[in-house]
1. A value of 26, 44, 28, 2 was computed for P(r) over Cα pairs in 10 Å bins from 0, in percent, for residues 123-178 alone; which of I, II, III is the source structure?
2. For which of the structures I, II, III does the calculation of helix-only ellipticity at 222 nm (-39500 (n - 2.57) for each DSSP H run of 4 or more, over all residues; to 500) return -10000?
3. When you work out distance in nm of label points 7 Å out along Cα→Cβ at positions 91 and 155 for each of the structures I, II, III, which one comes out largest?
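Please treat every number below as a calculation from the coordinates, not as lab data. Note that the coordinates shown come from a computational prediction; the quantities given were computed from them, not determined experimentally. Cβ atoms are built from the backbone, for glycine too; each structure is taken alone.
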Structure I
Amino acid sequence: MKNISIFCGAHKGKNPQYTEAAKTVAECIAKKGINVVFGGGNVGLMKVISDTALDHGVEVLGISLKSLHSLELANPRLEKIHIADTLLDRKEEFMSRSDAFIVLPGGVGSLDELAEIMANNQLGIINKPLGILNTNGYYDDLLKWFNKAVNEGFISSANFKELLVSDSPEELVNMIVNHQRPEDENWKERLGL
């Protein structure tokens with residue numbers, strides 16, 4: 001595994017646990033010699049992720065959005081940044097440049113990225129590990145919804161089981177790195193149609 005994308009907030013949130021967990025995730029990834037891909041912003045948890053990864057000596061690629069690039073101001077320490085024209089282009093860059101994905105607390109953008117990766121995995125477009133860091137129970141309600149969707153027959157249990165979840169940064173990084181995704185051709189079976 002060469003690159004892990006981290007999706008997270010452009011804000012730090014009100015609880016300092018979010019910042020501490022973001023630092024720990026980036027440290028754990030860097031200690032494994034894996035590079036970090038992130039949203040490019042020099043704000044919020046994105047700044048925490050990029051600064052921590054850079055401080056630990058791994059490459060960091062920012063994938064920014066053209067309309068946000070001038071507002072968020074990319075981390076001046078970045079040597080690599082890609083500017084995408086649209087959200088769709090940006091998500092395509094994340095998918096093509098990353099071997100796995102971790103979602104930290106964030107807003108609508110992080111939720112959108114989570115759903116995009118899940119949908120692409122479900123449809124066999126990509127086949128890459130995806131995890132949620134559930135710091136301070138941030139995603140508890142979303143996970144309840146996922147369970148309801150499985151119980152009501154809208155998401156297959158096989159696909160839901162491929163979503164890795166932990167409240168421990170160290171555990172989640174290890175889960176991501178060691179996870180064996182199902183074979184590419186099995187995506188149709190996992191849909192449960």
Structure II
Amino acid sequence: MTGRIRGFAFNPARQFAAAKDDSLSDAFKYYIPLLAILSAILSIVVAIAVSEVVSMLGLSGFVLMPGLPELGKIIPLLGVGTFVGIIILGILAALYIAVWLHIWVYILGGRKGLRQTTKAVLYGATPCLILGWLAPVNVLVAPIWSVLLVIGGLIELHELSPGRSIIAVILAILVPLIVCIMAIKPLVSLLLSI
């Protein structure tokens with residue numbers, strides 16, 4: 001596993017070439033343990049942070065509703081909920097991104113199938129999964145690194161040109177961003193007029 005992590009992070013062309021014949025099961029066997037480790041770290045961080053805030057505000061014995069345990073006793077459940085939530089969202093997000101990206105890959109000539117696009121996304125997520133618990137790195141470095149890995153994955157797995165791979169990824173990112181901006185703009189105007 002560590003050899004593959006190092007390969008995808010630092011020698012992606014060779015690692016993606018070696019992953020051409022991997023099954024989706026192989027890709028998920030790589031992705032899910034890394035996602036679980038990230039989820040566990042983030043769950044612990046959330047539980048500790050909430051515990052500190054609750055303690056600092058003196059709310060450990062506070063009861064939200066009659067019949068519920070004290071707030072201080074619910075915090076471990078928050079950690080478990082965070083763990084499960086991150087796992088579920090991580091899997092769903094990867095599948096959504098793979099399908100959405102594959103539309104653009106297909107439009108730009110990628111004909112090796114959704115399986116290859118999904119592998120590019122799952123393996124390309126390596127930096128975000130490894131560094132996702134470091135807030136400044138996760139906001140700046142890891143997503144850009146992951147995008148570059150996904151582009152490299154598309155080049156190797158779909159045998160697309162670098163230009164077409166870059167355009168597919170840019171379109172997959174920009175189209176939803178533009179739609180969100182277009183949808184939010186009237187809402188912001190409405191709120192400002194109130």
Structure III
Amino acid sequence: MTDLPRLDPQREALRQHVLMHSLKTGNFTLKSGRASTWFLDTKQTACRPDGILLVAAVALDLLPSDIDAIGGLTMGADPVAYGVAAVAAARGRHLRSFSVRKESKDHGVTGRIAGALQPGDRVAIVEDTVTRGTSIFEAVEVIRSCGAEPAFISVIVDRGGTCAAMARDAGIPYEPMLTAPDLGFEFGS
């Protein structure tokens with residue numbers, strides 16, 4: 001993997017962590033059913049202490065200052081949202097975190113939201129890896145239905161390259177921490 005794009009020092013450190021811990025090569029069938037010679041398990045970065053510190057450093061530089069809460073569709077968003085919120089708190093920035101359940105819970109605290117999302121919140125929606133953007137936009141709809149405003153989207157790695165257009169069409173600012181080309185691959189390959 002030569003001729004990778006130049007990145008700022010924080011993103012470069014995150015890229016190196018992802019390449020070392022999260023990138024797998026071989027023959028894989030993606031969730032979409034497509035075959036690929038590479039696969040990202042970015043939870044291997046988000047769930048390691050050094051990795052989540054790198055994710056949080058990049059994410060906190062990207063997040064608008066008026067964000068109240070951070071979360072997204074469980075499981076991909078969970079380590080990112082919780083880790084970024086914890087690091088933010090250690091730096092004096094208050095972000096509440098939450099998860100969007102895949103299905104509505106019918107007992108206890110019901111509904112699809114688990115955590116500290118409140119009506120009126122300006123929300124950063126996060127994910128570990130995005131290929132098509134469907135999980136992110138499922139979370140967008142649930143968050144809106146709870147009376148909160150999706151105000152920013154970010155992911156550790158944008159693998160597919162289609163989420164940017166979806167976010168633009170929805171009027172939500174989007175900035176991935178890393179992209180497939182940052183890792184030496186073409187979008188959607």
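1. Numbers: I: 22, 47, 30, 1; II: 26, 44, 28, 2; III: 27, 60, 12.
Attributed to the structure labelled II.
2. Values: I: -14000; II: -28000; III: -10000.
The read-out was computed on structure III.
3. Values: I: 1.5; II: 3.3; III: 2.3.
Looking at the calculated values, the largest one is II.
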